[in-house]
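Input: structures, listed below.
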Structure I
Amino acid sequence: MIIGIDDTDSREGMCTTYLAALLIDELSAFGTLLADPLLIRLNPTIPHKTRGNASVAICIDCADPQAVIEHVVSRVSSFSRLECDTTNPGVAFVMDGEYEQVKQELGAFFRRAVTDVISIDDAKDLAAKLGLEFRTFKNGRGLIGSLAACGAMLNPGWDHTYEYLAYRKQDVWGSSRSVDIGSVYGADRKTYPNTWDSVDFVNDLVVCVPHSPDPVLFGIRGNSKSSVSESAELIISESVERSRIFKTNQGTDMHLLSASSISEIEGMHSYILEGTVQSKAETIRGGHSIFVLEDTFGDTIDCAAFEPTKNFREIIRNLLPGDGVVVYGSVMDGTLNVEKINILSIVEDFEKRNPECPSCGKRMKSAGAGQGYRCKKCGTSATDPELIKLERGLKPGFYEVPPCARRHLAKPLVRSEDSEVPLFPGR
């Protein structure tokens with residue numbers, strides 16, 4: 001049977017992946033794990049999410065499904081942060097005899113949950129239509145993610161990565177984590193590029209150790225189970241209660257939709273959009289840099305590199321009107337939050353200077369508005385200024401936000417086939 005779980009955590013604590021890791025260990029008394037557990041990131045723009053908008057799925061072979069259901073529901077009930085207004089767990093169960101009948105529809109639902117906005121009623125209607133057993137708590141919003149995770153388990157042909165998650169002992173939850181920072185940097189040097197986003201070298205930050213009060217001690221992301229395991233074994237830290245490797249859609253760009261025009265774009269969705277820079281970026285209060293992008297139909301949209309993207313903003317600030325780009329990111333309140341940019345072409349940049357006098361070699365002075373230039377000494381004149389070509393300090397190619405600002409689903413350049421050497425942030 002497949003078990004999907006979602007929305008057990010809150011911003012104040014718990015983690016749905018921890019509950020999955022705990023259940024995997026406990027369910028060994030009922031049966032055998034049949035596949036890698038899944039960690040599925042859903043649409044990152046959903047306002048109801050707690051932190052990473054993640055759901056999980058477990059697939060086991062068991063002789064007594066009803067006993068498993070009762071145990072899982074009991075654990076979800078006892079571990080979920082139900083006192084939090086935004087915590088609304090959902091659990092879905094798919095029995096092996098139902099796989100073929102529900103596979104296609106749950107697979108489509110999974111894809112929608114990563115890219116689109118789905119209502120609680122849509123999820124409940126689908127579960128009822130397919131005849132699935134499920135449980136919900138409070139308003140049951142977690143049913144959306146639990147059904148999506150089941151759909152991902154039934155349709156495994158999607159691009160995937162892995163994450164090794166180490167969990168703290170329960171008696172230290174909420175306290176400061178003890179992780180040797182030097183060992184994290186060492187592990188990254190040893191296993192990069194097969195692992196990534198453990199540290200941010202440019203901003204000198206450790207990224208894989210969270211600061212929230214949840215049970216996670218650290219998480220290592222990578223291309224394979226062996227690479228994340230190798231990295232995790234090199235990290236020196238406080239005692240670990242348990243650990244688990246999840247197969248995941250993190251780092252895949254699965255949330256992005258291709259848009260051929262700005263008119264297609266909707267809020268709370270994420271896109272790949274090609275256009276031309278219409279205006280140089282303006283840096284507003286808070287340090288956010290925003291430029292206007294124009295498509296081939298003349299429509300425009302604001303594109304932003306917000307302050308948390310740190311040095312990535314310098315790339316955005318160096319763009320000039322006329323540059324051809326492809327932007328990758330999510331749209332909220334009419335603004336596209338840039339996660340990555342491919343600069344296709346750059347225009348030449350010139351500085352205007354007063355022309356030199358051909359007689360004496362000195363710079364001419366302005367003769368007045370619209371009257372050109374005149375040399376006071378020689379009396380010579382010129383109509384146009386001298387144009388000096390400037391170095392752009394920017395070249396075509398892919399640029400990305402630093403690891404400290406990367407979204408879970410955003411595909412790092414180190415995984416991109418069309419970008420042999422990441423240009424930014426560089427290592």
Structure II
Amino acid sequence: MNSPLIISDCCSFERFREIGAYFVCNHEADILLGSPDCTDSCQSYLGVDPVDELELHPGLKADVISAKMKEFCFTDCGPVMGYLSYELGYELRGVESHKSASFPLLHLKKYSAVLIHDGGDSSLKLVCKDESYRSAVCKDIAKAGAIPDTVLPSFAECDVHMSLDKKGYEEGVGRTLEFIRDGLTYQLNLTTMFSMPGGDLDLVLWFFALQKHYPAPYYALLKSGGNVIVSTSPELFLRVKKGQVLSEPIKGTLRFEEYSEELVCGLQNSVKEDSELSMIVDLVRNDISADCRYGSVVVEDHKSVFAVDNLLQMFSRVRGELREGRDCIDLLLSAFPGGSITGCPKKSSMKLIDKLEPHSRGPYCGSIVLINGPQDMVSSISIRTAVYNEAENKLCCWAGSGIVIDSDPEAEYLETIAKVGKILDPEAV
């Protein structure tokens with residue numbers, strides 16, 4: 001693709017949201033929304049009218065997956081958007097599962113045009129090969145109007161089915177504690193799936209209302225077959241910028257009614273939450289080291305805390321530098337799936353997760369990705385994520401928590417419910 005064309009140097013984030021809503025409603029479009037308040041994640045992307053797609057399905061070896069991804073992403077360079085399903089990790093890690101795959105291992109797209117908004121300098125740029133199509137996109141941008149105010153729907157009164165209800169989830173935590181005592185894992189992320197009828201849900205308005213009321217740096221709306229993926233993730237998996245690598249694993253959660261520094265200190269001083277984060281940080285360091293220059297991997301800002309969705313979340317930054325001969329896809333596949341949603345050690349924990357969870361995860365606990373060349377990528381961990389099936393008018397979402405030796409089953413269940421609150425029952429958040 002040719003160099004980006006600057007459409008505007010004074011486009012507000014709210015205006016880009018309006019443009020995004022228009023194109024998602026009136027075109028075949030996907031959108032990744034950053035946060036103008038976050039320096040490292042202030043860019044947003046809108047992919048309009050896919051011109052090429054890559055879908056991969058189970059049964060491929062890791063080297064074939066890597067080769068196909070690189071051929072697709074690095075030939076005719078330009079923004080590539082899409083997702084990796086959690087189950088891709090089975091193929092990469094050699095984990096057998098007898099569950100049927102409801103989603104591709106990955107689904108990546110290239111577009112006729114990509115609009116890029118920078119919340120830092122308020123610029124709006126257009127990447128597009130075809131001059132006539134570029135002109136049509138610019139005309140459509142002018143048609144975008146205000147997004148109607150929407151009351152977030154509550155599914156609390158709906159017929160919500162849980163793959164692991166309270167009793168089942170707490171029993172799963174108990175079994176996990178036995179696995180820990182047996183030395184099969186020392187941290188494991190256990191999840192449950194919620195499914196419910198979609199009713200008269202307007203998915204586009206819902207997505208933008210969620211982002212307005214509960215902002216986070218890695219929102220995404222992606223169409224895949226007959227499904228629409230809505231991710232409201234706060235967690236960075238991997239960013240590569242000019243070869244510089246950053247991961248920000250989250251572990252440690254505390255729900256709050258009113259923010260206070262005392263609560264922050266309490267979370268940071270919790271032995272359990274500290275152990276959760278420290279284990280995952282060590283795993284991430286190991287995951288990225290194989291593709292990073294020797295001695296470049298460091299941990300910064302350990303046990304930092306931020307607030308999102310009425311939750312305090314603890315995280316650390318793990319940095320590195322890609323070594324010569326390695327690219328962002330090498331790194332992505334080496335580290336996938338993210339340690340914060342598997343556990344430690346990764347392969348053993350994934351085997352146990354497959355036994356403990358009656359559901360498949362699909363895009364949830366996978367990754368939403370934006371790839372812009374061998375040294376340029378942003379990927380999130382797709383937590384706080386829902387999938388809407390258009391044919392069945394059904395909505396599914398998932399939530400989980402990290403189990404360690406001193407976990408309390410009921411407390412872990414309540415943490416899981418808190419994490420899915422903004423999707424299931426915003427009035428209770």
Structure III
Amino acid sequence: MTTTTLPAPRRCAGPSAAPLLPVVGAGTLVPLATGGEVAHANLDIAASAPALSAVAERVAQVLPHYASVHRGAGYLSRVCTALFEQAREQVGRFVGARPDDAVVFTRSTTDALDLLSRAVPAGGRVLVADVEHHANLLPWQRSARTTVVPGGADLDATVEALEAELATGRYALLAVTGASNVTGEVLPLRRLVRAARAGGARTAVDGAQLVPHRRVDLAADGVDYLALSGHKLYAPFGAGALVGRRDWLDASEPYLAGGGATLHVGVDAVRWAEGPERHEAGSPNVLGAVALARACEEIAALPAGALEAHEALLRERLVTGLLALPGVRVVRPHAADAVGVVTFTLPGHPSSAVAAYLSAEHGVGVRDGRFCAHRFADSLGLGDGALRASTGVGTGTDDVDRLLHALERFLTEGPRLRYAVVDGAWGPVPDPRPDPAAFLRAGTPGTAGGVPA
């Protein structure tokens with residue numbers, strides 16, 4: 001298959017930026033339905049960020065020492081145990097954990113919040129807003145002790161509604177997102193923590209979208225619990241963490257029943273461990289924990305303000321370019337503080353069809369739909385869905401310009417191919433690209449140093 005040279009996108013006004021950190025897969029070639037292949041432009045970072053190159057190198061370094069964890073007498077078992085516990089310390093340090101906080105390794109943010117939902121003391125009420133991702137809504141919504149506050153017309157109205165409820169003193173916990181995965185807006189955590197404390201409540205933060213983009217300090221911010229995911233933080237799938245106060249976690253039933261979570265097992269009774277081990281039954285994901293810790297180190301090593309400045313430049317370029325396109329609606333583009341997540345619609349065009357076009361004809365990856373935040377999407381009038389472009393440390397201005405150029409061509413010239421729903425998904429008809437399920441077996445396309453001119 002030949003490499004395709006796409007028409008050079010018109011550069012947007014304003015300063016340009018190269019990626020901040022190298023990521024695995026940068027320059028990977030993907031097939032186009034129009035023929036040839038092109039370097040993939042990944043603007044779906046908010047869903048899953050590519051692993052940092054430094055993370056992949058760390059995993060490769062550790063793999064030859066792969067062995068059992070905890071209680072193993074073999075030297076490599078002791079190495080893996082040390083790596084696992086060091087990772088716990090590194091993740092805690094990255095998020096500013098207090099000395100007595102627990103760092104529990106989980107599979108993801110969703111897993112961490114489900115764990116926490118079972119640790120709220122009996123009878124304790126939980127307060128959430130309907131702007132939440134399902135990961136921070138559904139675990140609480142299962143309980144009759146949860147109040148879901150409808151989001152207001154804007155972020156300030158939502159925060160004020162939460163403050164009013166917290167003032168009643170009826171709640172044990174406020175569960176809130178750190179940054180919206182729909183609008184990118186960063187919530188005023190210190191303000192919400194003050195309101196929660198005044199009402200006698202603790203605060204749990206869904207940090208999936210916040211931690212990869214902003215420095216978080218639990219001790220300074222006063223946040224009681226933080227959930228995060230490795231796959232949002234430039235580490236591979238399958239590792240996450242819940243960081244926070246030990247007392248609720250030590251008093252709750254173990255999240256999983258199994259080996260490693262016990263001190264003694266008798267015929268009729270079990271004495272459970274305290275601390276993180278209480279909720280980490282089974283053989284832990286050592287490689288995932290090590291990868292997550294290495295990602296934390298890389299992000300923490302960036303110069304102060306560099307991440308925020310990089311993201312602000314890309315977001316401004318993206319929003320300005322989208323607003324210049326005829327008929328494009330950007331959802332809340334003028335938030336005072338927002339991470340690199342921008343949601344938009346092309347009225348009259350199904351978002352899934354546009355996303356399919358961007359991939360098939362331009363090699364651009366975005367997310368479409370309602371982003372696992374259906375209640376919030378409905379309140380924003382997104383109907384059946386919208387498009388979301390998201391950036392990260394591996395994104396450059398060339399990626400943003402390529403998306404804008406592709407959308408401009410869609411609106412002015414229309415797609416070159418015919419699109420229809422096949423097997424429940426939009427795509428070009430016919431689609432000559434290799435079946436994704438057989439993609440690697442057929443031979444992975446090569447990589448390019450950058451996007452073709």
Identify the structure, out of I, II, III, from whose coordinates mean count of other Cβ atoms within 10 Å over residues 265-272 was calculated to give 14.1.
-> II
Answer label among I, II, III for the case where distance in nm of label points 7 Å out along Cα→Cβ at positions 33 and 57, calculated from the coordinates, equals 3.4 | II
Comparing Cα Rg over 2.2 N^0.38 Å, for residues 345-384 alone across structures I, II, III, which is largest?
-> II
Who wins on Cα Rg over 2.2 N^0.38 Å among I, II, III, i.e. which is largest?
-> I
Winner on mean count of other Cβ atoms within 10 Å over residues 201-208 once structures I, II, III are ranked, highest first = III
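Where a number appears in this text, it was derived from the coordinates with a stated rule and is not lab data. Since this is a predicted model, take the numbers as computed values, not measurements. Cβ atoms are built from the backbone, for glycine too; each structure is taken alone.
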